[in-house]
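Readers should treat all values here as calculations from the given coordinates under stated rules, not as data from a laboratory. None of these values were measured; they are calculated from a predicted model.
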Structure I
Amino acid sequence: MELFFLGTGSGLPSNERNVSCCVLNLMKERKALWVFDCGEGTQHQFLKTPLKIPKIEKIFITHLHGDHLFGLPGLLSSRSFDHQATPLTVYGPKGIKEYLTVVMNISASRVSYQLEIKEIEEGVIFEDEQFIVSCLPLTHRIESYGFRVVEKDKPGALNTKLLAKLKVPEGPHLKQLKEGKEVELADGRILQGKDFITSPLKGKVVAIFGDTVPTKTAIVLANNADVMVHEATFEDALEELAEKYGHSTTTQVAKIAKKANVKKLIITHISSRHSEQSHKQLLDECRKLFKETEIANDFSHFMI
């Protein structure tokens, strides 16, 4: 599992940062990509990476401000030109369906694959045998959400060392043992599958936030997460400005990460007032309170 950032700026694109988009790369887990927000120019950013647009399975939109949304119609339309494009589901706040319907109809855009648009509310919005995704409302100038992606625990593997120690021969019975079944060997021994399976592998947890001022909801969403992705639009000294526009500062985000007991914090959605030279200041302000902090730049990627 990997997080790949395609846009890490706030409000306006700049020479250094495009507007919001990050990708949860699940190619190893399910041969798919999950996209979180889709600012203007996202499909162009994809072209500069090894990530493939036809592999997008889900797109999660945190809120309907343009810097998180305006790249979506173009990406959905362009995706139709690839015959390998698979079914895709878009999740977003109320209004996302009307927005896409109007834009696609007026522009006579064609979608050649199965497209489903789901308007979300607080709670679980997706679950299958591998993952569960839930969302909670944040506090911004318009309706905004944070997402918690939980990978379900994976079954343990066969304890090959124990099998070798007990001189259990190769054969189809190994598959039965892995399934937890009782097996009788040719020599009369009876083995219980549960005795030969290692502990389950703990699944990863990722919390990805939309724009927000500090909120207790964030601690719930990010509780014990492996990675928390949170906006840090402004430096600590601009807390008043951050509150005015519904955003968070570096110090505020670091406090949330600490309270939520996350393993790693990645800050993004950086204001264009911050040059590349001032990024160290933002990172230092976070690390002063929460050491395991990284700052995302366009095309940064982090293994989870």
Structure II
Amino acid sequence: MAQSMTGFASATGENGIYGWSWDMRSVNARGLDMRLRLPDWIAGLDEVLRRELKKHVTRGNVSVGLRVTRNDETGQVAISPSGLANALTLLDTISAEAKANGVDVAPVAVSDIAQMRGVLEISSGSNEDTKALLDAFKKQIPDLVAQFVSERTREGTELIKILSSQVEEVGQLIDKAVTMLDDRQDAQKQTLVTALSRVLDNTDGVDADRLSQELALIAVKTDVREEIDRLRAHVAAAQEHLESDGPIGRKLDFLMQEFNREANTLCSKAQFKELTAVGLDLKHVIDQMREQVQNLE
């Protein structure tokens, strides 16, 4: 099933003296960008999480946060004075540079500073604890990612319903445009006849063959049947994508560009008020589709 690129998941857990909470969420992105905020004193966790996410997610800006706390007072987790000093210096540098460029920086929570690399250190004798903790995380990560994917899939299903309805509306507008072609042809013919009569009344020695050629050329230049045929083909392609499994966001994004190109050409060649109105309605629906497609993986 197609996924939305927006989603959310959370989980909590306990293991011995440790407790923790996960926060996983994603927003739109051109590719897959994973931003993980994990305790650096738990070696190997980053790799495990990235590997599991890549199995199920192909696009989106995915942010994952993990907060770990201890429920005892043994003091095995301690602040590293040098690590804290480095972190505060880094934050001061970032803040100063941001202000110099006119960027406001929000206050940083103490809990966020504690999660920065090197701020906390594990005293000797805690290796067994962290190994058990890593094993607990490894067991929980698949369920966390499954919850995350389930939420993205639920939103993706809703997007598919909306897009299917919009594609159907585009098809109906194309049918409406086709019903106008005969009236448009009659109107164009009358306009050309009127213009021709005006030329003949004010010009001596007009070459009738040349006039016929010019009129035929005008008819060819304003013919919109090719645009209508291509729009129908795009509708068929969009319906096929919407019924398929797997990521379809990139394909539909390209297709929206093609839809828009044909609708623009239809409007520019219409030269008939009613057909122009249909072309503008097409552009409106296509623009709405484009917004929805931006959310699909």
* Asked: Can you tell which of I, II yields -6500 when helix-only ellipticity at 222 nm (-39500 (n - 2.57) for each DSSP H run of 4 or more, over all residues; to 500) is derived from it?
  -> I
* One of I, II was used to calculate P(r) over Cα pairs in 10 Å bins from 0, in percent, giving 6, 26, 30, 18, 11, 7, 2, 0; which? -> I
* To do: Work out relative contact order in percent (Cα under 8 Å, 6 or more apart) for each of structures I, II, then name the structure with the largest result.
  => II
